[in-house]
Each structure stands twice: as C-alpha cells, then as structure tokens.
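For reference, the structures are reproduced in the following blocks.
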Structure 1
Amino acid sequence: MTDQYQHFSTTPIGKFVIKHLGLPAPVDLERYRTATPVIQGAVLLGTTAQAYFTSAIAETLRQVHANTYVVEDAGLLEQAKNADLDVSVFSPETKSPRFKAIVFDASGIHSTEQLKDIYNFFHPIARQIQTSGRVVIVGVDPDRAESVSQAIAQRALVGFVKSLGKELRKGITAQLVYAAPDAAENLASTLRFFLSPRSAYVSGQVVVVQKADVIAVDWSKPLSGKTALVTGASRGIGEAIAHVLARDGAHVICLDVEPQQADLDRVAQSIGGSTLALDITAADAGKKIAQACQQQGGLDILVHNAGVTRDKTLANMKEQFWDMVININLSAAERINHYLLEHNALNEQGRIVCVSSISGIAGNLGQTNYATSKAGVIGLVKYTAPHLKKGITINAVAPGFIETQMTAAIPFAIREAGRRMNSMSQGGLPVDVAETIAWFAAPASSGVNANIVRVCGQSLLGA
C-alpha cells in the first residue's frame, strides 16, 4: 500500500509544511540491489586502547573493499596494515568526506570512566553521516567480561546505541554487536549485514556473537547448495522470504495450506523452488516436512513464518480464536522443531529462524492471544538454543509495522501511528524481514544463536 504521507513529504509544499510544523520527515531508505557493494561510500573506523576486535573488523572492511578512514593512531594504523587494509588518515579539524558507515570497536572499554571515549569519538563526526548511513559499535559480551567494572561499562553501550539511533534520523541506523572475546573470527557475517543496505529497517538492535566454527562462503551466493523450507510462503512476508533465500542460492520449499496451492505454485515457479501443501498443525507435519526435504538432500534452513491473527479484547475473545492463534503461531513450530531435532532431520550447521513480533515484546491492545503466541516464540528460541548440537542455530525476527495486506486493513489513524512511531518514520517492507532472516540463515552466521532482532525501524513500542 502506498504511503501517501511519505510521498507528500518529498514534494516542495510537503517539505515546507513538514519543516515548519516539525513533522516526521521519512526518507526513501536504501535497500539492497543485486551486485551492488556492501558499502557505497567512505567508512570511518575507530577503536579504543586494548580493544579485542579491531583486526577482525579491518579484515572485513578489506574484504568488502571499503574506502576506509582512521584517526591518526599508531596502533590502529598498524592493525590496518596487518590486515592489508588501505586507509586514509582522518582529522575532525580538517575537511573530510561524509561517511556512509562508522564502525567503532568499544571492546577496550573496561570502566565507566572510559565511556568518555565514545563521546570523544562520535561528538565531532555525528553530523558527517550520510543519509541511510550505518553506525556499528562492537563491544564485549558483558556476560563474558573480565570484571564487574568492564561488564557495567559494556552494558552501558546499549543506552548509547539506542539513543544515537533515535537522534541521527535520515534513514541512518545504529547497532550494537557484542562478541565473546574469542569470537573475533565470527563477526564477518554480522558486520556485513549491519553495514549494508540489507539492514535498512533494522536499528537500535543488540546482537550477541558467540565463538563457533568459521565457515567460508561465496558472499555473492551465501546459501548456494542449501535447502530451505518456509512456512506460510504463498504471500506477504513469506513470499518475500522465499524470494530472498532463493536469490542467495537456496532451493526453497514453499509450504502453505492446500487452499493456498495456486499462490504457492506461483511463488515456487518464480524462484525455481518446490511446494508442500500442508497444515502445520497436523500431528504428522514434522514427519511430512522431513520426508519432503529428504528428496532435496535434507533440510538446512527452516523458517517458521506461518501465522494468523484473530484480534479481540480478552473479554470478547472466543475460545476458538485463542486456540487457533496459539496452535498455529507457536505450538506447531514447537512440535515441528521437536520432531526434526529428535529424528536428526536438520543437516549439520542447520538454521532455524522464527518470526515473532514486537507485540510479543510490548503487548498490544486486543491481541492477548497473538502477543502470547509471539512471546512464546521468543521463549522457543531462548530455551531451545542451549540444547542444539551439530552447529545448528536458532534465532528470531520480531517485525514491527510492515506494509502488507494485513496492515493495509488497519483503520487509518492506527495505521498512520504505526508508520510514524519509529526512528524511520515509515513502515517497513516484507523484504526487510526477509533480508534479516537470510542473514540468520547464512552458514557464516554460525556464531549468531539465540538472538531476537526487531525489524521495526526502531519502534517506540517496547523500546
């Protein structure tokens, strides 16, 4: 559905009205296009003394051929040289380029006094970030900190990143990536995602990267040779997920209920995939999924996308609406996971990705059933992750206001509030959810496990 307000904001009269009334001014977000660079513009790399991850960050910037600048620091210049990263020296006092991305390694901050390093680095350059720019701060997972002082200081970075994301506007995103001290080699996939246009509608998020097997991939086709199954794939977000996974090289099995067969066939044919008409709430759903995937060499990626809403206040909600939403959105995924894991139906280094919602984080009026189911999905991720073996991971996306047929049916005033109540001042697109799922699904994301990432433009709800 067209966002008429966003279109109006680009007209001369719209710009005048918005400026003088102080209204939200959404920009056209830059999204990924095939065969474009990860970063299109200059990158500023900063670090603190005794930081853990600067060399790994420099290596990733070298691999994506970033036009990198650094402040004049002997240690930083040496690390860039060791990574064969060509850099230019940047000084805030001199004329410099506007930056498309800024990466700051804050892992060396061991005390609250050292938090001043963040201010000193970002204060002079906060106005030099381009539209749709990227800010990524890398820190140490507080749970793996060397001392209580370090853990406190590292946890403080959350407030900085979330506030910065709300201040910068112009489609600029800000993220915090925590890593275990021994997980430097597992950072590449996450850095690439957050620095690229793929993360256009993801901001203010905190991701934890753990030590795991380092898996080399062809970054142009990171899912090449993989088999993915997407539930609810006949339209909307599910259709977008199928397209993005296929674009990245996967064979996608598109699953939905039998009444959606025509749309299911259309999606599968457009991406060279296959179909599976199945009710995921059926007792034998896990078995049928395993059998269908076995014909493709086993299952590598499972995306639990299928879901329904049946909104009523609790006092007016029929029992059947409660049961339906919980069963489809939560219990079916739990049962399917249990069967596939118990029967070793997921290949080594398999990826399970679930779709939660910000309603499962913040709750929502008239959605006790839906919010319960989506909060349960978060529980499914958090409490399954520690028991996984063979390099299998499980993560979830939590979409906010995404432009779909479902949100188009929302009353006008509520729809407009949903669009504007985030740092991007607009709704997201199904592809934004799909890109985040593709990052989780990548073999190189082996260190990304048990994370819940909101795809909501940094919504004010539940922030």
Structure 2
Amino acid sequence: MKSTVEQLSPTRVRINVEVPFEELKPDFDRAYKSLAQQVRLPGFRPGKAPSRLIEARVGRGNVLQQVVNDALPARYSEAVGAADLNPIGQPDIEVTKIEDGETLEFTAEVDVRPEITLPDYSQIAVTVDPIVVEDEAVDAELESLQQRFGTLVGVDRPVENGDFVSIDLSAAVDGTPVPEASTEGLSHEVGSGRLIEGLDETLVGLTAGESKDFPTKLVAGEHAGDEAVVTVTVQSVKHRELPEADDEFAQLASEFDTIEELKDSLRKQVESTRKIEQAGQIRDKVLDDLLERVEVAVPEGLVQAEVDAAVHNAIHGLDHDEEKLAEQLEAAGSSREEFDANTRAEAEKAIRTQLLLDAVAEAEEVSVSQDELTQNIIFQAQRYGMAPEQFIQQIQQANQLPALFADVRRSKALASIVDRVSVTDTNGVVVDTKEMFGDPEDEPIFDEADDSVEIVDETAGDETVEVSDASDTDEKQNA
C-alpha cells in the first residue's frame, strides 16, 4: 500500500491511498465467506458454495463493493499510522478509482491536531486576590448553621423578605385560565427567587388572606414564554426564629463545647474556601495567559459541531421552535445574531483550550491513574446526586468516558505547570502554589479500595476502570 499526505490547512489534511489488489486477497476471502452465508445455491450447504458460483449469483460488482467497504477502515488507519497523524473526528472518505484486479485508490480528508509551540512557563506571571477571612463571612456561616436549627413561628403581620409563606397561585393568558399553572398550599421562602419572576416582590407587604395580581412570563408547560397574569393569595406567614449563638448552641450543632471554638472552626472553613477560590483564580489566569501567548489553529469542523450542539440545547426545551428562541433573546435584550456570534466565540475558545491543554499534557507526559479517574467519577456523581454506578452507566451509554478521562488529564496538565509560573497576590505576597496544587515531583500514593465496581470501557479494548463504592469514601468528537 502507498499513501501520501497533502496539508490542506494547519488543521486539515488529505490522505491519498493506493492499494494493490493482491493486498486485498484477505478482504476478498472474508467477503466470499460472508456472502456464502447469505446466498443459497442448490447442492451446497450454507457457507460452502465456491466463490466463483457466489460471484456468478450476486455479481462481481456487489463483491467489489463489499470488499471496498470492509477494506477502507483498516487501510485508512494504516495510512494514518504510517504518516504519524493525530486525527480529530471522522474522516470524509471518497473512492476515486477501482481497477478490478489492479488497484483501489481512495482519499480521506480529516481534521488533525495542529502543531502547537508551547512557551517558557517561567515567563508567565499572574496576580490574584489575597486570602482574606472577613468576620462577616464567619458570621454568615454561623447564621447558616443557626438557620438549620431554627424554628418556624406564625406571625400576624405583613410579609417580609425571609419569611416562609403558604400560598395559592392561579394564572391566566389573555383572560383564559391556565390549569397547569395553578396550585394551592405551596410553601415558599420569600426572597429566594425560586419560583416565577415577580412573585417575591408581590408578596412583600401582603398579609394572610390577601390576594394580588402581577404580570409575568410562564416558564413551563404549553404556555412557556407567554405573558400571563398571576394571582397569588397568602394563606399563612411564618418567621424563622434562630437559636442564640451561645455555648449551648455550639454543643447542640457541633462537636465543640464553646461558641468560640465553633467560630474558630468556621473561620478555618472560610479560609479553606478562600484558598480553593484562589486556586481556581490561579488556574483561570494561567490558562488565559497561555491562550494569549500561544497560537492554536482551530478545526472548523469541531467548532461547527460545538455550535450545532449549543443551538440544539438552546431550542430543545422550546419544542425546537426558533421563533420562541428569538423572542426570549429579544426579551433579554439580545438577538439571534448576537447569540450565534457568542456561541461561536465560546466554541472556538473551548476547543482552543482543549487542544492547548492536550499539547501541554503530551509535552509534560501527564498520565491519569485509575484512582484519579475513580475519584473524579465519584465527585461528579455526587454533584448530580447520583450513585457512582448509575453515573458510570449513563456516561458509558453516552460514550462520554473518554471525554471524562480527557478532562481529568487536561486539568492535571494545567496543574503540572503552575509551579513554574510566578504568582503573587494584590498585596505583593508570593503565593505558594505547591500548597494548593502539590509538588509535581511527588509520586501520588493511593490506597487500594476493598469494594469496587468494575467498569469496562468498550472504547479502550480490554482495559477496565475500577470505581470505588461511594459508601466507603466536565470526548466530543475525540477532541
């Protein structure tokens, strides 16, 4: 087999392949064997008819078609390997010539990973916010804990923000009642913004037994997006009384004996949260700096696929009605043109980021251990409120396990270079990134889990991924 490669653009190539017919003998043998199982010839058992009789029955053209269809994937993969290419996505293959008994020729156009020149990471310097633990933040954590132990008490006064009310709702569109938008005895925390727009503002000032109309847009059902007049009736008003923040409360709500010990613990929690926020800021700023420094050509096919997926998701909940999407955008002060432009810009940045971090991962020889993938799966499952086994089943069904693996590898790739970047806070204090991201020279040590769920990734041959049981304890087109 002979193959040559034409560079059509920094991200796309055309592979020209020529295969002599003598190399197709194994493919012809498989084709005849397959057709023999399908063709019934008198005097021969299924699968035993000679190839010349099979060809006489089905025609030489049909035999050639099956041979070509079966041979192309393997010959394409062989040509890719010979040229040391890194394809992205599926190729566009075209058979350009078949000379029976002589040669088979075809071309394959495919997107490939662009060549990326990585910078000297020591030249990158970023500035982040300092870690500050405000008394107000500690007080807010304490109040949140008090609220968990609060008591709802009925009050005889107008509704205020923070109150808990029992309400009845009914709605009408153009004077016609909407039954599915009506309910009785609904519990709601005023000011939470968890229900329809305009409700919280309308409730403030009402007393039990009072009703009031207000305009809003319905967000679900047959009339989703339609202007409606909603009537709210207050049935009862309750206020949450908080326990006193004293030693007795500390003993009730925590393992501490005094309120001061509890506050110290909450202060450490806030500090830990601030460190996580600072680490996230470091990662974002380092990544933004890299994207500004490095030129990354983006395959148009990947961008368009990302844009198409985003548009599909945007209109999926609107019965795929693009006019409704346009109405929603107009109500938000935007337009379809702005939406399409922003979607394309976001898609290009997302793909540039993936390609850049993949290049960093290759250069830094970043690998992902089974334990790291396991922990990420458990974390993602917890985010979605699912058991790890259920989460894994869903991502396997959607063929997203390779994408999850790639995301973990990219995250590790970015973390692997942070120690070579200069990081200071706005006060001029040097930030110790090793405390947040670890020392890249340290080898991770993982304990083997006693209980595990074995997950077979069908895209990875015979390899398996073992996922630890949670009770004991973010790829698209292959980009």
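Given a value of -14500 for helix-only ellipticity at 222 nm (-39500 (n - 2.57) for each DSSP H run of 4 or more, over all residues; to 500), calculated from one of 1, 2, which structure does it belong to? Could the numbers behind the result be given before it?
Details: 1: -10500; 2: -14500.
Answer by label: 2.
State the single structure among 1, 2 that was used to calculate Kirkwood radius over Cα pairs in Å, giving 29.3.
Working: 1: 22.9; 2: 29.3.
It traces back to 2.
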**OP:** Determine which structure produced the value 13.4 for mean count of other Cβ atoms within 10 Å over residues 205-212, calculated from the coordinates; the candidates are 1, 2.
**Re:** 2
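For structures 1, 2, calculate mean count of other Cβ atoms within 10 Å over residues 189-196 and state which one comes out highest. Don't skip to the answer; put the middle values down first.
Values: 1: 24.8; 2: 15.2.
Comparing 1, 2, the top value of mean count of other Cβ atoms within 10 Å over residues 189-196 belongs to 1.
Upon calculation of log10 I(q)/I(0) by the Debye sum over Cα atoms at q = 0.10 Å⁻¹, for residues 117-348 alone from the atomic coordinates, which of the structures 1, 2 produces -0.86? Each step should come with its number before you reach the end.
Working: 1: -0.65; 2: -0.86.
Clearly, the read-out refers to 2.
For which of the structures 1, 2 does the calculation of log10 I(q)/I(0) by the Debye sum over Cα atoms at q = 0.08 Å⁻¹, for residues 245-436 alone return -0.45?
On the way: 1: -0.28; 2: -0.45.
Answer by label: 2.
Each value in this text was obtained by applying a stated rule to the coordinates, not by laboratory testing. All values derive from a computational prediction rather than experimental measurement. Cβ atoms are built from the backbone, for glycine too; each structure is taken alone.
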